[in-house]
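In what follows, structures are represented as structure tokens.
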Structure I
Amino acid sequence: MNDTQPAPWPWDLRYAENEWPNEPDSLLVELAGGLTPGTALDLGCGPGRNAIWLATQGWHVTGVDASAVGLDQARQRAKSAGVTLDLVQGDLLSYDPPTSYFDLVVIANIHLLSPEREHFFATASSAIAPGGHLFLVGHHLDSLGKAGPPDPARLYTEELLKGAFPSLTVERLMRHERPRGDDGDPLIDVVLWATRPSGTQP
């Protein structure tokens, strides 16, 4: 009899062994704060910092993540915040959201290689309803070695994201610096805010 257990998934270990932040992305708060709450999809929600903030603002939020540990933390944190999330455990590359359904889709710090990245972006874009929005934030290539994946091919640049969502209208695409906790050089992100024009389909 083989009693060998499968190795824990790396993100399960990361969520279990580290204290993940509770605060939402500051630019999500700035950009989505003035929207009328509707349906939101947080792809790769982890412990739920962005999803929970949206729910406290009145959004009906679906959070998707492959990590059972991250989703359990999101569930507990949402309960403490007095809100409810619809949480789905699933691989982001195989998750199939309803088309043209969500008023807001959030992609925070999901760093994939091409062509998986293009597939993921197309799936996320197709889920946005006419008039809906996309918020994306990720580590800039200039943060290589400071934060994010050690593989430069997974990191973002403004040029890479400029044409990544052809069916959406990009309203903001910018480099964003934020302080490091160790008082070192600031970390650099790329932020994209885009809209599906009313009356259009994916």
Structure II
Amino acid sequence: MADVELILLQRVEKLGQMGDLVKVRPGYARNFLLPQKKALRANKDNLARFEQERAQLEAQNLRRREEAERVAERVIGLSVVIIRQAGESGSLYGSVSARDIAEATTAAGLTITRQQVELEHPIKSLGLARVRVALHPEVSIPVIVNVARSQEEAERQARGERVGAEAEEEEVEFDAGTVFDPGTSPDQPQV
């Protein structure tokens, strides 16, 4: 299939800046860029309309970007705690998705949607994870997601302590003299 030519109405990561003429696959245009009003089809009428509205669109984009930068300064270093059930090895019974992170972030005071959470893959184990939240196409902030079995465990993880199976393994240090009978080596069978 032939690529579709579009005019970008805002910056799209890995594609282009506002006003750029780009060629994309028809499905990407039809299913994402056009319905979300991120682009217009490139024809004579739309090119003329875009050139007339360009200054207004750029001013709106600048205002939204400045507002996003102010919000980013206020919530820098945001950390959210998500409580989940997990096995002994620290792997979750399920996963933490973008929706879960958006709900926890909203509860922490920053209202976002799940589409703004840029999660490469779902979180499937206990611990701290760094997730990017896009407040604007040009402004994003890191959010620390603390996945734990309980609030106490989350607080220990936040302090940097290791929890779960690996922490228990470190605590189980033993003295060979207490495990084996005196005067025998580990290679000798015990009677």
Structure III
Amino acid sequence: MKKAPPSIETQELREFGEVLRGRRTVNLYLQTPVPEELVRDAVKAATWAPNHHLTEPWRFVLPGERTVEKILDLCQRIVSEKKGADLALHKRESWSQKPGWLIVTCRRSDDELRQNEDYAACSAAVQNFMLYLWKAGVGSKWTTGDITRDPRFFEILGVDQSEEFVVGLIWYGYPKLTPAQSRKELSEVLITLP
């Protein structure tokens, strides 16, 4: 007996699509702590991202309060050196309002193709992490910038910069405000070839 193909009109599939379309980059958070168990479950989900040859190139660093303070100090120094003390203080205050922090790194490779594959895998892992949290009502923001390439940042994290690079600094928390978004029409991004 031939098995019928699965239906594409299911409640589960529609709900999954809503999670994907609903996720937003969140900048403003409530100061309610996110349970550590939920964060750990989200990291576990992240590790199920596709990765070429099962290299599992990612590493996740969950900084505690003292480490976050050191990162805030470094952020303030970097911005102060480039843009002045006032902006540096503003940036520090803004960053200090982020209730949850996760840093995602990727192992370096001398093989350029493998490095690209591993970076793509880490990016997929970050997306898994953020989607898992989003389904639980937790927003996030994936950021990079000068600090994520600064040798002092790697020292704070205890990460060997010659062995790993930072894919992203992920802030997370319960959203104070969820921004609206839109995307291009499918006809603008999908090419169908004969």
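Just so it is clear, none of the values below were taken in a lab; they were calculated from the coordinates. No experiment lies behind these values; they were computed from the predicted model shown. Cβ atoms are built from the backbone, for glycine too; each structure is taken alone.
Annotations for the structure displayed:
- Structures I, II, III, by distance in nm of label points 7 Å out along Cα→Cβ at positions 13 and 117: label with the highest value: III
- At a computed 11.4 (Kirkwood radius over Cα pairs in Å, for residues 93-148 alone), which of I, II, III: II
- For helix-only ellipticity at 222 nm (-39500 (n - 2.57) for each DSSP H run of 4 or more, over all residues; to 500) computed as -14500, the structure of I, II, III it came from: III
- Which entry (I, II, III) yields the derived value 0.96 for Rg/Rh (Cα atoms, Kirkwood Rh): I
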